[in-house]
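No lab work stands behind these numbers, since they all come straight from the coordinates. Quick caveat, the model's predicted, so the values are computed rather than measured. Cβ atoms are built from the backbone, for glycine too; each structure is taken alone.
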Structure P
Amino acid sequence: MENLWQQCQKTLSCEQLENNIDTDVAIVGAGFTGLSTALHLAKLGVNVTVVEAQEVGYGASGRNVGLTNAGLWIMPSETERLLGSQQGRELNQLLIDAPKYVHQLIQEQQLDCDLMTNGTLHLAHSKSALSYLKDRQAQLTEYGAQIEYLDQQQTFAKSQAEGYHGALMDLNAGTVQPLKYCLALARLAQQQGVKIYQKSGITQIEKKADKFVLNSAKGQIKANKVVLATNAYEQYLNNNNKLFTPLYFCQLASEPLSKEQREHCLPDNNGCWDSGAVMRSFRTDSAGRLIVGTVGNIHTNGAKAFKQWSEHVVKNTFPKIGKLEYSYGWSGCIAKSHNNIPQVLELEKNIVQVVGYSGRGIAGGTVVGRELANYLNGNISQAQLALPVNKAKNISFNQVRAAVYEIGCQLSHISDHLIR
């Protein structure tokens, strides 16, 4: 089965790196973070080159659910506990305001990415989850977020989703077609003079005199500074595979729903995710397809077990729309950091790596790219970055953790047939 997002028009001209070039800043990885960093650097007058092993948006950026959500998975208070009060508050504010910045950028630049700014719903899968949502609402609103609490009746009226006990509605959040947004960022960066090379995996980075030399199969880049923005999709280098736990998220997309079906399934086009330990997501796209997602991998090309799980979930959640035919199915790999906070790592002077968005990459990657651009250009100091710059910290037994997470997710999907 194919990735629905990949069916969009990709009118983007990017060559393969086949010669030797010089640049101020080389960025490895053409996802949200790499392209946003490039765009904001170029706006500051910096010469920037982006190099991508596959195609723009090939990794998690082009496999995303497409929710422009605010903040981190963890509570704002936990961020403050982990980073300290001042650093924690700065990071919380940056990421809670991030969706507004993304929407502003899209609207001002008229980016074609199916933006809908009608809010997202965080659904309570159990009565016990309501206290968690109310606590989250209180903490987010302290930072100026526009969060409304919906009771069970209001939640159903908004979503038509059965089995949920309440929800938080984030009025500043929304949905995009994530790959179209990524491609739009690339085109915008090119307009600012950024060179983007595809099918040009970097196999080695060497330090020669005061320059970094990035080698690909057919070409070479010399740069003063380097940003590694590959996240969970670092293909040839071996810098970050122990810095995160790989965690999969898979999605199915139906055929477009009829007008009558739409009345009984997310009629206001709100993107949703729930509070379950193994999260579910629901959203619609611009054509009216229902897109269902959950943590875990598909494992087979035909996604047979995933389809069976989705049929059960949709039957219980949106019982009036009937059985669906799924035309698209895909998965993406999330880089889960040790504390669910993105990690900015200075591998050595003038070479920076960003990893570990833990599933919050659209808004987060965009504003982190803006922050990195200001830092690399000398507009702000390392101490002024909202994200702390750390030394690389390996996660012990990260592949074992990944296997345990995956087994747990699949067992949860099996148990859904009995419990949920």
Structure Q
Amino acid sequence: MKLLKFLIILLLILGGIYVGGYVSFSDHFLPNTTINGIDVSFKDQATADAEINDAHPVVTVIQKAYESDEPITETIDMLRDAGTVISYDTSELLKSQDRKLWFMSFFNKNVLTCPGAVTEFSQEMLDQRISELYCLQDENNIEPSNAFIAYEGSEYVVIREDEGCYIDPELVREKVNEACQNALNETINSEIDLSEFYEAPTVTRDDEYLNSQVTKLNNIINKTVTITVAGSKEYLDKSDMVDLLYLDGSELAIDYDELYSVSRSIANKYYVSDRKYIDRGTLSNRIAYVLLDESNGYVSIDYTIVIDRYVDVSISQQTLWYYENDELILTSPVVTGNEDFDCGTPTGTFRVRKMDRDCVLRGDDYTEYVDYWIGFDSTGTIYGLHDAKWRSEFGGDIYLTDPSHGCVNMPTGKIAELYDRLEVGATVYIHY
């Protein structure tokens, strides 16, 4: 009887507790209940609403820090930073909870979400807060740079890339605004990780092309260029290569000003005279041809010999003399024009303007064929030196009675020899 009585009393107590809980949780939330992350266990609707209204969504913004692996984390409180006010009503959640099994809540969590209605919000305040983010400050938004080649110490090396810390400001505003709007719509805290949106270098120090170029460039500057100047040797070594070449992107280019300076120095060293010298332009071109090769280069150059050619014609002596470098090479009798016959030969200093073979000479009263023509007037077509097969004699006083039409007539053999030795530009000096 005692046991039965005990069991009846126990059942009455438990039943009372159950009924008490059932009644109590008609206007209070069950144990282990959270709404929007706020613990509302055993609280009535008014208290729960008040506590939830005090808690506004917070958006966590994760950003990269320059030259650090540790991220920068900032929060945007939608109440403080955007003036957001949200009204919540938990009545429906309260009605929907299962009071019949209220005791089971001690063992199970009830995670609930209550949507709220935004009654106040300032986009201007939010924009201002976003503009203050770490990643939107100029000193923190650093563009990345690619790996590149540079000359350091005594060789070319690949300089590593700089990851920078750059993200498009407009993209930041777009993504953070979107995250904030989602937080408001869901009335829950949220997170936006901007790490994936940062720009990265496109060329790194492991780039295959850059590393192959470094090997190539070092081969180029470590070679030797041997210059044979009229049998003597000159050498360009590594220090010369570094001075003569400069880095243009990832390629070497020739510093032509420096090259001309080196060529001028070598040419001056071997200078003999204006008629015997090393041509600087030719030397520069030949050195340039081998400078960018990876293997040793060899250049050879000899003296340029200048022959100063000029023709001296004396009208009074009816004689032509031809000189090369002040050495008399050829002498020939001639027949010139005569002013008394209105066909004088012009006097002065002239240049050979035109040289031709098998020509036809025409005048008002003549047409003559000549094998050689050396024109010395400004056009090279009016006055010249030429053969005259119609004459059997030259020199003497012939010009006084049978002058030329103004040209200088020469024996065929003599002008043939002169033609072979002369060049356009040679001086022709005609005088009495």
Structure R
Amino acid sequence: MTRTLRVAALQLEAHDRADFETAERSLRSAVFDAARGHDLLVLPEATLPAYVLGDDRVDDEAVARAIDRLRDIAKETTCVIVAGAAIRRAGKLYNSAVVIDADGTIAGSAEKIFLWHFDRKWFAPGERIAPVATRAGRLGVLICADGRMPGIARTLADLGAELLVMPTAWVTSGRDPDALENIQADLLARVRAFENGVPFVAANKCGVEMKMVAYCGKSQIVDGTGEVVAIAAEHEPGTIDASIVIGAQSPRRASIPAITQRSPESGAIRVAFSLDPIDDVARRLDILDAQEFIGPQNSERVDAEVAFDPGTLPRYRAAGYRRIVLDAKRSHPWLERVARARAAELRVFLIVFDRERDRAYAIDPDGAIVAGTYDGLRIASVTMDFRRTNETAVAPGTDVELGLAAVASIADAEERV
């Protein structure tokens, strides 16, 4: 049974914590205008009081008053509002997303699990993965870097979330101010929607906080097929909205094959790879200064369709695999995007054999395609430096391997309940 929701994301100009009181006054008007006529409105991560907290204690009462004002707006506009806020519970401060139902009541919350960089200085990690029931439907709420952990969105969808909702603070290096980059905004949010068969609504900030944290904008609404239906600008605040269909797609799930534990590779190796059978392998390897040949006939392979399930390849990573070969007997328009996402989120090298397109390509642990075959180029080569796969810190204090293990433990506990 499908239904349609009118959803919106409010992209806000970043403000410093010291400017919270002023920013919050203008926020009320923006929220009211954005909420009217919508079933769901999403605000950015740490809208209340700010993302960069510093050492001073958060004014819990000021945050609570701001939430109460959002509750009044939700009730008046009959719109579900999800807002990022610093919330203290049992003596711990959490990077939370507060879910306010359309009648102004608090429906629930989500706490950020995969803390990013200086998050860890102020916040305790969340310990639950569970959808929140609202008038707009069952919301799978996750916060910013949680989107880098495929198991969080997968568990939310498997527990009945009808759409994914993300208050976020997607940061950017700003190396090209005319094309601000963030792998979640540019790739992973869309893959999360595609692999789980549910729409995805993400609200980000734009601008700069404390002169040292820049945001990429690009708040977006993605449908259940993974296609973007609305996206905000990189540098300007504003509201985006769209009608999305709930329940039109199914999640991509697969039986997890038996996986043999192996010792993680170390050092570096140059490999050549091809879809074609190669007779004079030794001579080719010598010319390319490569030590190993990888082809469909002589390698351990994972069916690419199985890898579309976000729960599959993390198990290979946990079993010690640092390079994985995906074998696609049939091409798929999402194959390359999913493969790039898997390589980046798991910090592994991937080689993809796309048989239908007669193409083979290698992806590095940053999710970039670094070599491949095409036309008359039948053998490609690449250096796999496994130090990159074993150095799993993607930001100071932010370790992918530890995050994957923590999420797997929480997900297993939720599924047993």
- With relative contact order in percent (Cα under 8 Å, 6 or more apart) computed for every candidate in P, Q, R, 10 is reproduced by structure Q
- Item | Origin of the value 7.3, where distance in nm of label points 7 Å out along Cα→Cβ at positions 184 and 264 was derived from one of P, Q, R | Q
- Where is Rg/Rh (Cα atoms, Kirkwood Rh) largest, in which of P, Q, R? Q
- Value 1.00, calculated as FRET efficiency 1/(1 + (r/R0)^6) of positions 80 and 176 (r between Cβ atoms, R0 = 35 Å, to 0.05) from one of P, Q, R, is from structure Q
